Every structure is written in C-alpha cells, then in structure tokens.
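Engineer: Quick heads-up: structures coming right below.
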Structure P
Amino acid sequence: MPRVLNAEDISRSRSKLPSIAQLRINLRGSYYQANGNQLIDGNERIRGSHPFECVEFAYGRAIERGLFGNRQGLGAVLIGNAHTWDDRVANSSYRGRLKTQPRIDSIVLWEANLKFQWREGNLTYTEATDPVAGHVAFVEKVYPDGSFLISEGNHQSRPHIRLVKAKTPAANAAKFIYL
C-alpha cells in the first residue's frame, strides 16, 4: 500500500531545499511585525493571530523584497482572506498582474477548500487548502521544468520552504500575482 503524505511531509521529502536563512528571510524584520504590516495589525486586533498566517507572511515577504510598501500600490489592494486576493487584483488597476504561470517574486494563490492528491512513484501526496480562507505563498524561485519554490506561513507552523512540482494538481490550480 502506498504511503500517503501530507503537505508537511512533502516539504521534508524534497531534497536540498534552501532554508529560511539561506533565502535571507529575516523573520525579525518590521515587515513581519504589526507596525510594518497592515495585515498583521488588522488581524491581531480582530482575532489575535500570530504574524505567520499565510497572508501576513506573503505580504511581509513582498515588503521585505522591496516589491511594494505597506499599504502602498498593490500593497493597498491585498487585504482579506487569501482566496479573495485574485478577485481584488482583478477588480483593480493591477488586473494585468494576475497570471497563470509562476514567476520569481510573485504571490501564488490557491482558492478555498481545494483538495489535491497525486502519485509519484510509490508515494501518494495529498494537500488541501483552508476550507474558508484558501492559501497564498511567496514564489522564491522558478525552475526550467515549471516547478516553483515557495516560502509560506501557516497558522499551524512557523514559516517554511516548499517545492511545488510542475504539472501536479497543486501547480495546475495555482494563480499568480506578479509584483
């Protein structure tokens, strides 16, 4: 019987992924604090969340990379749950930045309540997005085969790095916001 892996197992199963430190992600930076990240500020007041929810992390990573300012430009459009970000971009002057192909320094988005399962060799991989909020992450690198490396936050764990392999259901369902 094949072993079924969840998203955290998938992250560990990919060999030689860079670490948060190797990608120069400074989790102590102001972009990951309430005073430097509008999403953390608002969400802490609403539900007392920590700064590494997926939207807060991806937003902070974009600020850290200098791709927009807090509450400025595209940063003013990206608010709310992950699954609403593509709609907010599509209904703004930034609509041309919503794409279907991965690009370095972009936000990747998955709609709410998606479930993926696929096989690679004798392993079966399973993933699911939050049933209400969906999921976003930051694209760190894109490989020639179309696979892409993401950094992501999650309410269940500290930020981490994961590889999304090309042509998997997760890659096929992804949308990208070019920053």
Structure Q
Amino acid sequence: MPQKPQILDRHIVTQSRLFTVEAMNLRFSNGVERQYERLVPGGSGAVMMVPINEKGEVLLIREYGAGLEDYNLTLPKGAVDLGESLEQAANRELQEEIQFAAKELHFLKHLSLSPSYMKSGIDVFIALDLYEAALSGDEPEPLEVVPWPLNDIDALVQRADMTEGRAIAALYLAKNWFQTQQNNIDK
C-alpha cells in the first residue's frame, strides 16, 4: 500500500450556509506537491434507508433534486441530528419521508460519497417490519412514496428517473443481504 501524502497546510477557502471548502497542500511520497480542495463535513453524519414492506417492496420516494433540476426516485435519507444515534436518525427520517417507522434496522455499509472531494459519507440501513408512524419533515412539499418489488431492482435502476448512485448501491446491498439471509435459512 502506498504511503499517505504529507499534509503541508490546510485552510478554509470559502464558506456558505451549507458548505465549507478547504484547500489542502499535500506532498506525495515521490516528492510531487499538489493542492486539493474538498468539502469539509459538518453535522453528525447522514443515513439512507432501504425500507421493505410486508409485500417485499422497497418504498422509494420521488423528490425534487435541485442539482438535477428534476424529480427523481431515491431512498429515504437525511442528516443525523446532534445527539441522535444512527438508528434514531434512520427511524425519524423514515417517519418524515414515508410515514412509516421500522421495528428492525440492520446496518449494511458506510458509503463514501465522492472521496476525491468530500470526507462525508452515508450510513445505509435496511428497514424491516414497518408500521405506520408519521412525523412532519423539512421537505417543501409532500413526497410521493413509490413501492417497487425488491426482486425487480435491475429494472428499477434502468429507469431514467433512478440515477442516484448511493441509492442504487444501497438497493444492491439490500438485495444481497436478503439473498445471504435466505442462503443461511436454506442451510
């Protein structure tokens, strides 16, 4: 494994309400020096859930993505509030976005978002044994909940309105988790 670069200097370049940009001057083991800019994480993290109902359907949401300037299908997700555990945040976000909570949450994986430009990541959970429970969220409009059969994920990810890479990764992680559970039962 290569030796990590030496951090020579780091400083804040700019800051907004949502983002802090930091410049990092690095020296690599071969002597080459470069400056990188990255988004500095704020807050307590983020969670994304793959909620599965009793019919074996994933409960997706259709929401407006300002970056895309369009609506897209994705999974419920959101920031972890100060003092919340990841599981508490996952259940709160489920209640805010799909009006369900989960009796079972299983951690699947921590995903990095864009390692070249961000330190932030998102923790992915599968949410099972759902029950109705609603909280008001911070969305500017009600989110449409779209059920989709978990066993038809391949067709889902081919849709033009399903483009978010971390949601696609989470869906395949969930599909694999279910296959592993089934293989353990079959043994």
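Just so it is clear, none of the values below were taken in a lab; they were calculated from the coordinates. Because the structure is a prediction, the values reported are computed rather than measured. Cβ atoms are built from the backbone, for glycine too; each structure is taken alone.
Engineer: Among P, Q, considering only distance in nm of label points 7 Å out along Cα→Cβ at positions 68 and 124, which has the greatest calculated value?
Structural biologist: P
Engineer: Comparing structures P, Q by Cα Rg over 2.2 N^0.38 Å, which one has the largest value?
Structural biologist: Q
Engineer: Follow-up question, since we're still on this one. Of the structures labelled P, Q, which one yields 0.9 when distance in nm of label points 7 Å out along Cα→Cβ at positions 52 and 108 is computed from its coordinates?
Structural biologist: Q
Engineer: Kindly point out which one of P, Q the value -0.67, -0.79, -1.02 was derived from, the read-out being log10 I(q)/I(0) by the Debye sum over Cα atoms at q = 0.14, 0.17, 0.25 Å⁻¹, for residues 28-75 alone.
Structural biologist: Label of the originating structure: Q.
Engineer: Here relative contact order in percent (Cα under 8 Å, 6 or more apart) was calculated and came to 21; which of the structures P, Q was it taken from?
Structural biologist: This figure was derived from Q.
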